[in-house]
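Bear in mind these aren't lab numbers, they're just calculated from the coordinates by the rules spelled out. Quantities reported herein were computed from a predicted structural model and do not represent experimental measurements. Cβ atoms are built from the backbone, for glycine too; each structure is taken alone.
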Structure P
Amino acid sequence: MNKWFQKDFRRNLVDMHIENWDESFLSQLEPRRYVELLKTAKVSTAMVYANSHVGYCYWPTRTGKMHRGIRGKDVLGELIELCHREGMNVVVYYSLIYNNWAYDKEPAWRMRLADGREARAWTGRYGVCCPNSGYRDFAFQQVEELLVNYDFEGIFFDMTFWPIVCYCQSCRERFFKETGKEPPKIIDWENPEWVLFQRKREEWLSEFAKVMTEKVKKLKPNVTVEHQFSTCVANWVLGVTENIANASDYCGGDFYGGALQESFICKLYYNLTANQPFEFMTSRCINLNDHTTTKQKELLEAQTFSAIANGGAFLFIDAIDPIGTMNEKVYETMGEIFSNVKDYEEYIGGELCQDVAIYFSFESKWDPQDNKKEVLQTSGRQPHLDSALNTTKSLITNHIPFGIITKNKLEELNKFKTIVLPYLLMVDEEEAEAFREYVFRGGKLYASYRAFLLDKNGKKGDFLLSDVLGISFLGETKERVTYISPSQELPDLFEDITTKAPLTLFHSQILAQPLKGAEVIARICLPYTDPADVSRFASIHSNPPGIMTDYPAIVRNKFGKGEAIWCAGPLEMMSEERHRSFFLRLLKSLVGEELSFQAEAPKSVEITMFKQKGRYIINLLNFQPELPNIPVQGIKLKIKITDERISSVSILPSRRPLPFQIMDGFFEIEIPRLETFMMISLEFY
């Protein structure tokens, strides 16, 4: 494999999902002008369309149909040649599964809903083809054409996911052949038959991604493969697991959320990608539904440097006008931003300092409230992801070094001082045993709610880690408004949370029996009446605490050399500052004070630190909700000293020196002024 991407951080994609019914569409597309604009933007890698979701091809294809607007020209070939001439790498874009032309051409390839309707009745503009059908061979043939006829550095397969739960004839026949059963149509995550169907969907999608990658590698081993992986955090319907990342040479995908989402995704990609750097993509417009409203420069700049601060490459997405023209101003703006990025490129990445890990589970991307619903009635909610994101925010705003890990890091759990399991819904025996060993050897674990109750096959019993958590399962409160009430005098931990003013959770809690030796530090308190019964209440507007129970709300349990804290409700998911502060006090009681770094800085400033050969690289990103940023002054950093002797501190890339001092085992520096981004180098002997 050609690792062209390792020092390549300035990337671009121009969306060309253009229809064919108007002869003017793409008639003004000029490859030379296209590449001139990429040069203006200081782009080092161009992702270039071979086809689109519409399905028409931009090369002289034998298997598909060319877009008539390009009038038989080999637009793809021209763009590849021109980009290479300018020293740019080229990644060819190919749309998998989403292909309107193929959908219309072969009805047997169409995905179908649970009620028998064809998928386009659900997806609207998009014709989606099933990878279990004959469409698979068609995609193979098209990709083979590209690999045989063109030379390029990489290929990007977009839309490698299930847009719906498919019940087409091909899927039904394959499921019956492999299981002897008909695919179920009622969601039930505690029913092994339903879970088996979901596991098969994940397996089939992963297999499709793998064989597409193998096809590429067989014909051109040096070409890199990237599958669309923004769907890693999408709900269960899409069937995406870490195996899509395993079929890619590096992780990448497009996102349209804010600063919190980008930080979470970058850290997830960092620990999942087979090779660094990962790739973070986003549009230059507000979102993909907007064609003309360019984000303000300050936002594009903050998004670019957020990827850089987490060790990733940044790709901006533009969309071509239907007639084939592009907005020059966009490329001038990105050229100014990428000019700055270029100055930092030699310093990006390394070993990310991660004292705390948030565990993300691909099997937990569903909502227990959806059980017994028909497939088409799924809410799409993901409390596991919501909890993980809110935990991310808690750690960012309190400047705690952290990362996002998945099952692929089970062998490396000992790297982390504490691991948070936010609203974890499903695990397998391998995961449970890895966490048991981690705690036994001295690790610290925070778990909440249903963690370790349900295995990967949908079987429910007692907690798989009952001995580690110090609890045994009894049931769950019917009340959806509950309280956490202190059972011990721990003022440093509980502060203003008392038995008279317990902490509200707008969520049910698990009822458990504490095991011998487990320390119950808080108990469940319930309202006077069940909030679901509107005819009987104590207070007409709220549901005040009224019934103290003996059930534990928070348990601390020592196991081997380590310990675990279990919360009966998802405390980490609550976004109010009172809840967030309490969660952080619990977490810090596990982590201790020995963090890789500490900071006195506003909540809008995110700090990451990477260890490289002979130095530490510290990134500071000021990403405020309202832009442009208000500059921040007086940030103080304390870096834990280990065996290194610091020789100098400087602001990159100018190498302007910063004063520093050593006190109480910490290396201390003060940042004079931070506007949006700053990179600092700590060189040591």
Structure Q
Amino acid sequence: MKLVMLIGLIILTFLTELQAINNLNLQAHLGNASVTFLNNRLTVSTGKISREWVWSGTGFQTVSFINLKSGKEWSQLKPAYSSDWGLPKRIDNDTKGKLISVDCKETDDESFTSKHLLVSALIQYDCGLEIKFLVRVYSDAPGLWTALEVKSNEGFSSEGIPVDNATYKSYGSNQPVKIARNEYIPVDFSRENQRLYWGFYNNPGNRVNTQDMVEEKLIKGYPIFQDEENSWASGLSIVAGSDGLILLKESNKTVNQYGHQTGSFYCTPHGVEVTGWGLKPNEIASEFKRVWATWIILYYGDDDQMQLALKQFDRFRFPIHTERDMHILIDTWGSDWQNGDYKKIYGRENSEFQVVEREIKSASDLGIDIVRIDDGWQDGGTMSKNSWHPNIKVGYDAHWENIKKLADKYKVGIGLWAAVRYITPEEMIINQKELGVATWKFDFDKLEDHDSYSNRLKGVRDFIKNTGYITQTSWCPEYDDQRYGWYSPVRECGPMYFQNIQNNLPNHLVYVPYITLRHHWMMSKFYNMNQLQCHWQNPSLSNPVFSDANKHSQSYCALTAFMAAPSCFMLTQLLQPKERDELRKIIKVYKDSRKEIFESYVFPIGTEPNNASWTGFQVYHPEENSGYLMVFRELHNPEKNGKIKLRFIQNKKIRIIDLENNSVQTTQCKNGVLNLVIDRPAGYRFLKYEIMN
């Protein structure tokens, strides 16, 4: 009798919980995006991809992931885990969770991302953890964004949970211990496939030489019998035939800085896993904390389509704000050598009022949009506190009135540099209200734990909201401190600042055109360049002991940054009259086409810059029949006739317009190859192409 009652109680409990789950059913639509939760199945679609999970009793378990264009199913194996996420010693296949709620709402996250459907499922565990499983479903996007929010309740203990790059010894070998899991897809690696891993280095200022900014590793072997672990990459592309799956960590990981609990990619006999919550076990607390998110993207086609799909999803996640973000700026710091004096370093002196006054007039004459005043405008040292107001000792008035009057008269925006750990929110707000700052450059950050990172992001988001979204930040990854990474959520607030390049001292920062071009070229494989402030220098004032910049024209150097968010790291007032005329002309040509360039996608073409290549960039928009080319014949390239293979154009007739001399030619691109002539070394062509029907 007792046994019958016990069985009845179990059945009643099961039916009650099943009824509770069924009551969570929902349906939602936004454009071509849809979300359905019905009979324990969560199905989402962007219109281009579809993913389905089942509620297993532990968590949500992926059972289908389909590219709707090709029909390719990526969930090919029986899942090895009862939940896509996991926490060693706390949430595993035997852990039971209680599904409390499943909600869906339309949101743009306070205007910091594109509109989407946000799925939020709340789960409670007996170990004292609560988890929110989050999915962003953007209409027409090639992928999804997933993340967790985690909090502890009474009874949770962090003891014994592995941290960071934990290892164990196996026959003298250090083998990795998996930390908290974010994502899992049961991909079958016994079938033919290859894996491309990539990541970016931080500390770009100290890579202004022949060091790379991008690390890539291609692995072609299959099947996978043992776990293939990668702890340095931010991105992974799995290619199977003509289909591809991209996984990307939205974290502060860089190749040479592991970041904070950023985990690894694992390609295993059971599928692909992403680890790294961004929370050390002892950082899990009684309020919800967001873990590092993951992008999961599908594409069909070749490497061009892989790069395009990544950049398209990046733009859903970090949308363009054309009026706020589209500009050319100068930064006052980078001009060190004046009047041929190699021994004098200029820096803070370049931010004095009389210099900035001349620079505002110069920028206006050249067509440059913003003058960013670097270190030296403040009434205090580089890393001093409570000093972030204009320094009247170097010519400013106490409330920016003289600069504001000049900026208004010459129709030039003003940017400010700040040491972000020392300027207070109140000081930022005061300067913003008095000056109407167009862009802030944040420097000297140090983010060593989850809270320092999340508090920095929250503080800057709050600041931008306070301004009515009229300003942006550019995040400086210079130096070898742990900072932002390149794909992390700070980009909600503005672009990344790329690289200090100077014209004299220190010697390791001296501008070399082909190296700067090579860095931009390599970054453009995996990055939306309008989200990167790329620099150029004054070639005629670059120290010839350490550079061949003086053998290049002003327009050549400027064009090497015009595929991005251009930033000249120099004082333009030092240009000679003929140089000014040349730079003014190329800036006007660029600005006539800038909006189309800024809203398109940039891809590297030609061969990797090495000072003897035919190389450059293709600006492409999949919905347009036109685009742009920036092609360079480098200094030591002896060939005036070059061949450049274009992307996305196979055996099509195109019309080529030279944007500087307005000449027009029509040519057939056999196999996508374009023949070009550049008469002189260190020459270039700035072209628009139109595909002819």
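A value of -6000 for helix-only ellipticity at 222 nm (-39500 (n - 2.57) for each DSSP H run of 4 or more, over all residues; to 500), calculated from one of P, Q, originates in structure Q. Structures compared: P, Q; top value of FRET efficiency 1/(1 + (r/R0)^6) of positions 306 and 394 (r between Cβ atoms, R0 = 25 Å, to 0.05), i.e. the largest, recorded for P. With FRET efficiency 1/(1 + (r/R0)^6) of positions 386 and 466 (r between Cβ atoms, R0 = 25 Å, to 0.05) computed over the structures P, Q, the top value is the one for Q, the highest of the group. Highest-scoring entry among P, Q, by distance in nm of label points 7 Å out along Cα→Cβ at positions 194 and 530, is Q.
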